[in-house]
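Pasting the structures here.
Bear in mind that the values in this text are calculations on the coordinates, not laboratory data. Fair warning: this is a prediction, and the values are worked out from it, not measured in the lab. Cβ atoms are built from the backbone, for glycine too; each structure is taken alone.
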Structure P
């Protein structure tokens, strides 16, 4: 595991809230990242056009064929309230048909976009 992967892993371990995580990732130079829900593989994009691909330690999951916005919003709210773990969140968005999500951490509109077959849901990151 390279130095960047170690730093990112450490950030995830100490961050108590998603905004805490976002602040730490931004300080590290992460501008955006994409998570494949089925595999948990994450592509981090950094300043200067660099990127880093991280595999997941979580079990693979089956993503429902059709996107369901209501289930996606419910899963997001549940995790924001601290009522689910990250693995539980990933399982719930898979059930909602989310194939991947993109977190945009640069610019004025920091946001997460959840994308599935037939729809998407975007939410601003509380900063």
Structure Q
């Protein structure tokens, strides 16, 4: 990719350097050179417009990519939060399993609810 870009840049620079030599060779008078140059003003405007259009297109594509990345980070953060909650309630369930049966059952219910939320989030991702 870099070699291709470098060769394009070198070709453009070579044409830019050779342009005055070639024009003076083919067109002897200043008036003929001026007429020849005027015919390329339209081409110059065309390429300027195309360059601006490509710039706008690139900005739109980048905006979409950034939005996708933000959505992905938000989903990852949500799953991480739910996983942390799941770990917390699992530990609480184990802690109260033998000591306080009612509280242990409550922790198990919360853990199951969070597990269901995680499954729903994973289903949304696929």
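Comparing FRET efficiency 1/(1 + (r/R0)^6) of positions 28 and 60 (r between Cβ atoms, R0 = 25 Å, to 0.05) across structures P, Q, the highest value is found for P.
Can you tell which of P, Q yields 2.5 when distance in nm of label points 7 Å out along Cα→Cβ at positions 4 and 20 is derived from it?
Details: P: 2.5; Q: 3.4.
Only one of P, Q returns 2.5 for distance in nm of label points 7 Å out along Cα→Cβ at positions 4 and 20, namely P.
Structures P, Q were shown, and relative contact order in percent (Cα under 8 Å, 6 or more apart) at 23 was computed from P.
Quick check for you: by FRET efficiency 1/(1 + (r/R0)^6) of positions 12 and 84 (r between Cβ atoms, R0 = 25 Å, to 0.05), which of P, Q is greatest?
Working: P: 0.95; Q: 0.00.
The maximum falls on structure P.
Comparing distance in nm of label points 7 Å out along Cα→Cβ at positions 36 and 68 across structures P, Q, which is largest? The structure with the largest value is Q. 0.94 is what came out when Rg/Rh (Cα atoms, Kirkwood Rh) was calculated for one structure; which of P, Q is it? Structure P accounts for this read-out. Looking across P, Q, the calculation of helix-only ellipticity at 222 nm (-39500 (n - 2.57) for each DSSP H run of 4 or more, over all residues; to 500) that yields -33000 traces back to Q.
Looking across P, Q, the calculation of distance in nm of label points 7 Å out along Cα→Cβ at positions 92 and 108 that yields 1.6 traces back to Q.
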